[in-house]
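The next part holds the structures, each set out as structure tokens.
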Structure 1
Amino acid sequence: EGVEARVRYAGPMSELIGQLVGGLRSGMGYAGASDLDDLRHRTRLVRITGAGLRESHPHDVAVMRDE
């Protein structure tokens, strides 16, 4: 979020969308949410470790513009 970068071609966009949807479904499962509206109401902020923070930022990309 807030970073524009280029990455090497890794296959059709449909595969990426499938991965994104899979990640969203996984997160919804962890939260016990049955739909997106339910997910919005069940989410809360949690404290993460320094390692988790580093992993949450873009990596393995050449950053073009950082906002």
Structure 2
Amino acid sequence: MFTEKTLKQVRQGGKEWEKEVEEVSKEKPERKKRFSTVSDLEIKRIYTPEDIKDLNFERDIGYPGLFPFTR
């Protein structure tokens, strides 16, 4: 879905972004240490192409009204 070059750029950008967020968080901490869904699945601060690099649209998402019924 994404080239390795793109993923590398995203990883580097994410590291830089995390450093900036950590600096700001020292002065103004986040409301909670951990955010989660009602099913207690942890919610990340940010989702990037790295999180879906192995996604196969037809297998994992599909079309409305068809298996795997993700909507």
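Brief remarks on what is shown
- Value 110, calculated as volume of the Cα convex hull per residue in Å³, assigned to which of 1, 2: 2
- Comparison of 1, 2 - label where relative contact order in percent (Cα under 8 Å, 6 or more apart) is highest: 1
- Highest-scoring entry among 1, 2, by distance in nm of label points 7 Å out along Cα→Cβ at positions 21 and 45, is 1.
- Label whose coordinates, when mean count of other Cβ atoms within 10 Å over residues 5-12 is calculated, return 12.5 (choices 1, 2): 2
- Structure (1, 2) behind the derived value -15000 of helix-only ellipticity at 222 nm (-39500 (n - 2.57) for each DSSP H run of 4 or more, over all residues; to 500): 1
Since every read-out is calculated from the coordinates, none of them should be taken as a lab result. Just so you know, these numbers come straight off a predicted model, no measurement behind them. Cβ atoms are built from the backbone, for glycine too; each structure is taken alone.
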